[in-house]
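Take a look at these structures.
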Structure I
C-alpha cells in the first residue's frame, strides 16, 4: 500500500513538470532564434551605425542610429506562418534625433535560404512609407482561395499594426482585391492592397 502511495505521489510530481515544459520551444529552435537575433543585431548595427558627427565634434541634428542594447522581440503573426515557413519577424527600435519622434519602431524579417540569409526592414507607417524592398517579400505568394488571399492581407496588416501606435485593422471590400484598412488613433491611416494573377499568385502589395 505504501509503495502504491509513493508511486502516485511521484506521478503527481512528475506530471505537472512534463506539462509545464511541453509548450516551451525546443532547444534547437531556441538556438536558431538566438542565431537570427544575432544576425539582425549585426545587420542593424551596420545599417544604422551611428549619428553623423560634425566637424566641431557635435552630433548632427538629424539621422538614425541603432543602439546595440535595444531589445529585439521575436513576433508571431499566425496568418503569415503558412506563407513564410522560413521567415522570422522581429521588432525593435531605432534612435532618432528628431525631437518629436525619438524612437522609431521597425520590423526586421530574416529569411533563411541555401544561398544565404535575406534580411529586410520596415519602419512604422506612422513614421514613413513602408519600404518597397520589404513589401516585395510578399510578392509571388501562392494562394488557392479567396480566404487565403484575405488571410495574407490581414497578416501583413497585423504585422504593420504591431509598429503602429494605437492601431486598429478593418477589412475592406474592394473588387478583385484583398484589402484592409490600417487605422491610427481611430483615424484611417493606410490601405493595404493585394492583387493576384489568374493563378492566385500575389503581386507586390501596395500601401496608400
Structure II
C-alpha cells in the first residue's frame, strides 16, 4: 500500500477534532501505527459513550505548530469497556497547509539577551527552539514582559552570528513541565541588520536543501 512519504505529524496525547454523523467532538490521540490505524479516545455525549459502528465515515482535523491537517477516514472498531477507545483507519492521503506567514525551522542553540527595566540592565540566556525570517521562539529562565525590548546575541552553527539584534516580544507563555527553562517567548525582528538577515537566510536555505534531499 502506497502512502505519502510525508507522514501525519501525530503526537501522543494531542487533541484532534473529529466529525461523526454531523456531531463534532474533541478527543485525544492515544497511539497509531503508520499506514494502518490511529487510536483515539471514544467520544462521549454527557455521561454516555458515543457509539460508532465499523466503517462509519469520520472527518479529522487538527493544528500542530502552525500546520493545519485535515483528512477523511473510516472507523475500524470502538471499545466500550473499562477503557473506551476508537480505532480509525490511517489515511492514505491528507491535506495540510501552513497557517503561518513565514515557515519555521526547528533549532536548538544557545542565545543571550538583555533589556532595561527601571534603568537596570537585566540579562538572561536561553535556547532558540525555532527560527524563521520573521523571528524566533526561545525558552529561558527569567520572565519577561511584552513591553520589554530585548537585545539578542547568538551563533547560528555554520551560518554566522547575530549580535545585539533588537527584537519585539509578540507572545509569552509558560511551560510548567520545564524546570530549567519554564518561559517560552516568541519574538519578531526589529530593524534586522543585513548581517543577521544573511545568516538566517543561509540557515533556511540549508534546511530547505536538507528537506529536498530527504524527499528523494
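Values in this text are rule-based calculations from the coordinates and carry no lab data. Only a predicted model underlies this, so the values are computations on that prediction, with no experimental measurement involved. Cβ atoms are built from the backbone, for glycine too; each structure is taken alone.
Here are some notes:
- Across the set I, II, FRET efficiency 1/(1 + (r/R0)^6) of positions 35 and 115 (r between Cβ atoms, R0 = 30 Å, to 0.05) reaches its highest value in structure I.
- When distance in nm of label points 7 Å out along Cα→Cβ at positions 67 and 195 is computed for each of I, II, the one that comes out at 3.5 is II.
- Parent structure of the calculated result 37, 28, 17, given that semi-axes √(5λ) of the Cα gyration tensor in Å is the read-out and I, II the choices: I
- helix-only ellipticity at 222 nm (-39500 (n - 2.57) for each DSSP H run of 4 or more, over all residues; to 500) from the coordinates reads -3500; which among I, II: II
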